[in-house]
Structure I
């Protein structure tokens with residue numbers, strides 16, 4: 001009898017079993033490898049307990065961390081405290097520090113490859129790191145010791161760490177070089193160019209001037225100088241011969257002004273404790289990690305606490321046992337672009353009021369990961385580095401170049417000395433005197449001390465010009481627009497103990513029209529300062545809690561002015577009707593759990609785009625943004641700007657607003673879903 005077995009053939013069964021075992025082994029190996037890699041990366045976390053033996057300390061240093069991870073560094077001297085701060089900065093923010101110094105030095109392409117070459121080229125042209133390196137000889141022996149001790153602390157961490165480097169180093173496959181004191185000074189140069197950035201505004205305005213009328217330019221920039229049309233008529237032929245568009249596109253987008261900071265101080269008559277209260281919210285670019293690092297430093301000579309920055313041994317904003325201080329950006333104009341004429345008989349020279357002069361030159365080589373090095377020559381004139389050399393060879397004009405004058409590139413910068421002395425002052429006289437050495441970035445500084453004094457000062461070098469106000473690039477060959485000096489320190493904005501019992505600043509204009517010197521045309525709108533003053537009036541006497549509540553306030557005065565103007569239109573469908581109802585019922589608080597703020601900003605963005613591009617096309621590509629002051633002026637005073645000049649009377653503000661609202665709603669529905677009530 002013939003029969004059939006249902007059992008699989010042995011050969012097939014064997015191969016199947018082996019395959020399963022191999023697959024299981026592969027899964028196990030992947031899991032083990034993944035777990036091992038995870039454990040390896042976890043070894044990069046800082047050691048926060050026990051003892052670490054390091055070389056370079058004068059005496060033992062104790063580092064403790066509170067529940068929020070904020071370190072307290074207890075040391076026998078300032079130098080050892082700086083060593084400890086360098087160590088914990090390196091423990092917690094090593095990659096951030098590495099990027100900072102590489103950015104300043106123009107060395108990002110070494111780790112990121114060709115994509116970073118334009119940024120490196122810009123930084124090499126500016127020479128920020130070279131300027132920082134040249135500061136060391138002009139600083140005091142004491143500060144040199146502190147900077148060296150901080151660098152030793154960073155390097156002690158690199159020498160004693162037992163685990164992995166932070167994950168970014170592992171992924172990018174490189175290791176940090178030893179820290180140098182000049183690396184710390186480079187931070188100040190980066191801050192100066194980030195919170196200044198006026199030269200970029202000059203480029204943008206000059207580019208617009210190539211194709212816009214003086215009247216249009218004045219409307220787009222409410223701070224347009226009174227003699228603007230005359231100046232523009234003189235300079236327009238030169239602007240049209242410069243590669244302004246290419247130069248703007250070559251600038252790193254991260255280099256430019258960011259306005260959002262605020263500070264205030266109230267005296268003891270207006271505080272519950274009877275002592276001054278200093279409040280400060282120093283916004284910079286949003287990032288992870290952020291730019292600040294809170295720490296406490298304790299030595300036998302005193303205590304310091306507040307905001308440090310990874311890479312520097314200073315408490316930038318904070319308090320000691322006797323005083324407290326806070327910063328906001330003044331937006332002072334400390335940068336000017338000069339148009340230089342190249343000598344037609346010798347391209348190695350340029351024209352000056354005293355005849356032809358030779359460009360100062362230096363050779364730069366950018367090492368590029370995965371590609372050939374980039375070699376180029378950087379030129380400088382009597383005004384400063386030739387910004388046109390940011391452009392690769394062949395793209396810049398052959399008969400004109402742009403040179404940058406900037407206070408933070410001047411030799412003899414002792415800003416670090418000023419910051420150190422100010423943070424160790426014990427009274428207003430010493431605090432104010434410390435800032436005589438400060439170059440920049442110019443800051444609005446509020447002050448309070450335990451004797452009851454409150455003060456305000458805006459220190460730094462602000463140039464005095466023979467002519468003009470640095471609003472747009474000026475001729476360099478005539479000398480007519482040259483700097484003749486700087487506002488004397490004793491005539492910079494400064495005051496103590498005002499009758500009002502407070503000082504408030506939020507990047508707004510800080511001097512009256514009668515102030516004898518030119519500071520800036522780049523003031524921010526006064527909305528935030530006005531709101532702070534209103535809340536201080538509303539909640540006397542002040543406490544730390546009430547100050548914190550003011551910092552957390554979300555009312556937008558800008559929205560309160562614009563929304564009534566924008567919502568005068570009539571909806572023609574259910575969705576736009578719902579959107580208008582939400583905005584009409586809004587209290588103008590920019591709270592994150594409300595739909596209205598999101599809807600308002602999306603609508604304002606679309607409306608601004610429609611008006612500006614409808615009138616000027618791509619000419620405003622570098623200018624376009626929310627532009628609330630300009631959009632308010634359009635709706636309230638200049639409705640003809642809603643029309644397209646190419647098709648007169650084809651558009652109205654109501655039509656632009658309705659179309660922009662529909663576009664905003666469609667954009668938000670795509671991003672957040674169809675239910676408008678859930679856009680939070």
Structure II
């Protein structure tokens with residue numbers, strides 16, 4: 001099943017098992033190897049001694065009774081090209097079953113039986129202190145393939161690849177994209193189209209026409225035919241009780257928004273696919289409908305943005321909703337994927353209104369239909385991540401307690417094209433209450449937003465733009481149309497900002513945690529050549545020493561966590577960093593400002609920001625505390641690929657426990 005997050009690791013990983021039964025988002029449990037979660041291996045390509053000995057070597061532990069008669073080695077670079085000399089990537093010692101980093105690439109170790117046939121492959125990623133150039137896909141305002149034109153992404157892993165399903169714009173269902181590494185993406189088709197670019201081509205897996213297959217969907221949103229329906233904001237998960245995948249998606253009849261009868265309608269429904277190929281998704285059943293009277297929608301729940309979460313006991317829930325009455329959650333049956341309480345039929349508008357009006361009456365059909373409210377205000381796109389056995393550390397790096405399970409409910413505040421920002425609350429129970437940040441002495445407020453800008457959730461990500469001391473800006477390879485020249489420019493370096501980030505998924509895979517999200521570019525920014533276009537961005541996220549989640553502000557480039565000392569934090573750029581401090585009342589792209597770190601020779605030092613002096617302290621393997629900036633910010637130090645300078649370095653991401661705001665710092669090699 002797709003578990004939004006699994007056990008927090010003390011080090012993220014770069015080892016992958018293939019050829020085994022996949023479960024969860026971890027890349028699979030193996031029948032032969034004790035664990036599929038191993039630390040990455042690093043070699044010191046800086047010459048500064050930054051790589052700790054424990055990060056250079058990892059041991060492969062076989063399960064009890066398992067033996068390999070022989071081993072076959074092969075290697076590739078990070079882009080999949082064969083490397084002839086495997087020892088140039090990493091060295092495998094059969095006697096100790098250890099892998100030692102030597103260079104950049106992936107070492108593949110085939111475990112073979114007496115017949116010489118491989119029964120398991122273990123792939124260990126070896127890398128330098130900082131990521132190599134990931135060669136990101138080009139951004140564009142003129143294309144809709146790859147990362148471009150991807151909206152509301154949901155991610156799952158299957159058969160050695162990652163798949164992202166996104167909103168479909170009248171092209172025959174939700175769009176499907178595939179990637180081997182979460183960096184380079186290819187659009188393969190849509191859920192209800194057998195052929196790319198031909199909506200509803202072929203027939204449904206049942207043999208029905210698509211019109212017959214999706215008749216319930218068209219009826220639920222009062223559309224004249226299935227070709228008039230658009231499919232928004234999907235969630236794709238692995239079926240927990242059988243092979244294959246469940247797609248939870250929502251349908252809207254966009255041709256009739258602001259409808260002639262005075263109502264907007266949407267529905268959430270379930271489909272099944274065996275292997276995620278285009279056109280392979282069959283209709284299973286209806287989950288929830290909404291009928292919003294235009295001008296009087298505040299009391300009604302909007303039937304969009306489904307997201308699935310499992311408890312450790314295997315209980316299955318769906319979070320959903322948007323603005324109006326808020327976000328809600330109800331329980332599903334993991335055997336069928338449908339509601340545990342039944343009520344999976346298509347209802348009339350009058351029945352939907354009645355369910356809404358009685359949803360707060362315990363035991364009523366309305367309460368069964370709508371479920372439990374989990375957030376209120378101008379917030380949508382709920383996603384819930386679960387992390388188990390979460391350690392909480394003191395400021396010396398010692399574990400003081402361990403939370404059995406923590407649930408992180410994240411939503412997008414504000415309007416999607418202008419003020420989106422991503423915030424979350426935390427709970428020990430899947431149905432909440434989800435608490436946001438709080439002032440000293442206060443219990444903490446339930447996740448809420450009154451105006452789409454201010455709110456009580458921890459601000460995970462808002463709009464920002466990194467600039468560097470030499471004038472370099474956060475930039476990427478992009479295509480854009482030059483109005484003056486009247487032609488398309490390809491492969492240019494174009495400055496961009498992170499603007500209105502939101503509608504994300506949270507997913508754990510192969511020992512790392514990622515957020516897939518929309519990245520939008522400010523259409524009103526005269527300096528932006530990308531206008532108001534948008535794309536799929538993937539960022540790695542981490543848990544800090546306080547058990548709160550923080551996000552790497554740089555796009556995922558294959559980086560892994562490793563031991564980072566205070567000496568490296570200072571020494572990598574002689575203390576020069578660029579910092580962004582998010583604000584509760586701002587949705588503008590905040591421009592980074594230069595800060596200067598000093599080093600006390602042991603575990604930290606001070607830094608100067610706007611004429612004031614603050615302190616920083618490194619503890620544990622990669623934790624950091626930054627004090628004095630209106631809060632104590634606890635965070636994580638990670639390697640990252642820095643766009644603009646186009647080189648690897650360090651990033652620091654931290655969040656305040658009482659202000660709820662995040663800060664991001666990228667080291668500045670240009671200062």
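Output the label of whichever structure in I, II has the greatest value of mean count of other Cβ atoms within 10 Å over residues 316-323.
Largest calculated value belongs to II.
Comparing distance in nm of label points 7 Å out along Cα→Cβ at positions 420 and 580 across I, II, which structure shows the greatest value?
Working: I: 6.4; II: 1.4.
Top value of distance in nm of label points 7 Å out along Cα→Cβ at positions 420 and 580 goes to structure I.
Can you tell which of I, II yields -1000 when helix-only ellipticity at 222 nm (-39500 (n - 2.57) for each DSSP H run of 4 or more, over all residues; to 500) is derived from it? Display every interim value, and only then the final one.
Numbers: I: -12500; II: -1000.
Working through the options, I get structure II.
Looking at percent of Cα pairs over 51 Å apart, point out which structure of I, II has the largest value.
Details: I: 20; II: 9.
Largest value of percent of Cα pairs over 51 Å apart: I.
Can you spot which of I, II the value 14.9, 47 was calculated from, given it is Rg and Dmax of the Cα atoms in Å, for residues 244-371 alone?
Details: I: 23.5, 73; II: 14.9, 47.
Label of the source structure: II.
Just so you know, all these numbers are worked out from the coordinates, no wet-lab data involved. Since the model is a prediction, treat every value here as computed from it, not as a measurement. Cβ atoms are built from the backbone, for glycine too; each structure is taken alone.
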